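Below you'll find the structures, each written out as structure tokens.
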Structure I
Amino acid sequence: MSADIVRYLTHPQVQIDPDVPVPQWGLSAVGRARTEALANASWFANTTQIISSAERKAIETAEIIAAKLGIMIEIREAMHENDRSATGFLKPAEFEQVADQFFAEPHLSVRGWERAIDAQARIVREAEVVLTCNRPGDILFVGHGAVGTLLFCHTAGHPIDRVHDQPGGGGNCFAFARDGRRVLHGWRRMEEIGA
């Protein structure tokens with residue numbers, strides 16, 4: 001029986017620029033430094049695949065880790081964050097209100113955003129495509145907070161609810177066993193994850 005571990009890591013802090021589309025935001029200096037420190041973590045030792053969202057901040061996070069491990073990243077377009085293009089950039093307080101609604105009413109499109117149930121179906125489908133390939137070794141998915149939370153809810157058997165969201169700031173990880181899709185741990189800050 002395989003003991004392979006699947007991890008979902010959210011990108012850490014980004015350089016916010018209201019004039020740039022959100023998917024094109026890159027890591028901030030803090031986010032980059034956190035990822036560079038993480039790249040030396042021993043718990044990556046058995047990682048053989050790194051799968052990234054196509055958004056710049058996720059790719060930058062994945063590339064830093066992949067460079068340390070000497071492996072290529074695979075980019076999957078459909079692993080992107082929930083589609084929020086209908087509103088574009090929202091100031092933090094307004095964004096949090098809309099995000100609360102997104103999770104609270106998963107069957108509704110809140111202000112034109114992608115519905116939570118659709119975003120969940122998409123991220124679960126993307127993860128399963130990778131997992132059913134059954135390549136040996138641990139897998140690291142690098143992505144985003146909202147779809148990561150939706151994947152966590154699905155894997156853990158929880159209804160969609162923001163109570164299961166990652167702690168603030170990004171740069172968090174949850175893990176599950178490839179066999180049986182059993183959650184091994186919920187969200188932990190990237191600095192706090194053990195082997």
Structure II
Amino acid sequence: MLSATTARFFGYYPGTVALVTAEHSGTRNVLSVGWHTALSADPPLYGVAVGRERGSHPLIVQSGQFGVNFLPLAAARAVQGAGVLSLHDRHDADKYARLGLTTLPHSPLAVTQAYLHYRCDVVNVVPTGDHDLFVGQVTEVHFDSAHYDEGGLFVGQAAVYLGRSAYVTTTQERQVYPPDDFV
């Protein structure tokens with residue numbers, strides 16, 4: 001194994017990229033976020049790291065809420081585009097429309113194309129270097145049952161980011177290790 005001091009492998013890829021949605025005072029945005037994680041089951045907390053210079057940052061701060069959306073491989077172009085297009089660059093353009101994204105009528109932070117969505121209310125903001133970690137309490141969950149089996153196990157085709165604008169998907173082949181195998 002080779003070792004080096006470099007930022008080249010800093011992204012911890014492969015991994016899923018979440019689309020973070022935010023809206024305040026008539027301005028909405030969607031942003032691709034690679035640094036995100038579940039933080040607690042009770043209460044249900046989810047964290048997303050957002051750069052302070054990003055257009056979504058003030059929308060989250062001012063509204064006190066954000067959405068976390070997971071899209072399948074079929075929507076990887078929109079996932080990539082949400083990270084490349086900037087709210088700062090195109091104030092006249094609706095990123096949702098440009099990327100072919102829609103939202104649920106009763107839940108404007110939920111992207112229709114997502115197989116899983118969390119709506120979160122901000123409960124803490126933790127400065128982490130050049131990003132802020134927004135800790136949100138999950139207050140709403142939407143999921144597309146076509147992507148889950150009867151036991152709630154994901155069986156869809158997740159968009160898995162490899163880095164450098166490349167995506168692959170999950171496979172239907174799986175290994176299951178029951179807990180009693182380790183007793």
Structure III
Amino acid sequence: MARWEPDAQGRLQLAALELFQERGYASVTVAEIADRAGLTKRTFFNHFTDKREVLFAGAKDYEAGILKYLAEAGDDLSPLDAVLAALTRSSEDLVQYGDFARARQRLIESSIELRERDLVKTASLTAALADALNARGVPLGRARLTAQAALAVFDTAYVAWIGEGTGDLETLMGQVLEELREAVR
């Protein structure tokens with residue numbers, strides 16, 4: 001593969017995913033990822049800060065999309081319903097990545113280092129959602145609780161969607177929300 005071919009970031013992500021699946025996350029080096037993609041280590045570091053970020057690329061864009069959808073949510077929605085509506089709209093973009101999402105989730109679950117990074121990204125999203133809810137007039141404590149509850153619903157539905165490979169994420173989110181509401185009654 002020529003080094004000048006387009007989509008270096010995508011090539012690096014694909015190469016990393018293949019290598020991680022073949023040999024496990026811990027045993028793969030940045031140099032091996034770059035070599036598999038037909039690129040240099042320098043090119044790798046132009047796109048990612050470290051090999052963990054290969055699996056979390058796009059997290060900031062994803063967060064920005066959710067926050068945009070939350071800002072567009074109607075004022076007639078409860079804070080929880082507004083966040084869930086934003087997460088539902090953002091999940092429409094995830095459906096096209098089903099196979100990648102499943103492979104990514106298996107890798108994250110196989111590595112403490114990746115689970116820690118996932119928790120950091122989730123904490124960042126939770127804080128951003130809480131701040132956005134607070135800006136909508138929700139007291140900060142309630143905003144934090146709402147953001148955490150909404151992300152628990154989303155995460156539970158997402159893991160089920162990945163594991164089953166059937167159904168749609170929006171329907172699963174609705175089912176999990178009903179389970180949560182039943183649990184707190």
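No value in this document is a laboratory result; all are computed from the given coordinates. Bear in mind the structure is a predicted one, so any value in this text is a computation, not a measurement. Cβ atoms are built from the backbone, for glycine too; each structure is taken alone.
One of I, II, III was used to compute relative contact order in percent (Cα under 8 Å, 6 or more apart), and the answer was 18. Which one was it?
Among I, II, III, the structure yielding 18 for relative contact order in percent (Cα under 8 Å, 6 or more apart) is III.
Given that Cα Rg over 2.2 N^0.38 Å, derived from a single structure, equals 0.97, which label among I, II, III identifies that structure? Label of the source structure: I. Look at distance in nm of label points 7 Å out along Cα→Cβ at positions 87 and 111 for each of I, II, III: the largest one is in III.
Thinking of I, II, III, which structure, once helix-only ellipticity at 222 nm (-39500 (n - 2.57) for each DSSP H run of 4 or more, over all residues; to 500) is computed, gives back -24500? Only one of I, II, III returns -24500 for helix-only ellipticity at 222 nm (-39500 (n - 2.57) for each DSSP H run of 4 or more, over all residues; to 500), namely III.
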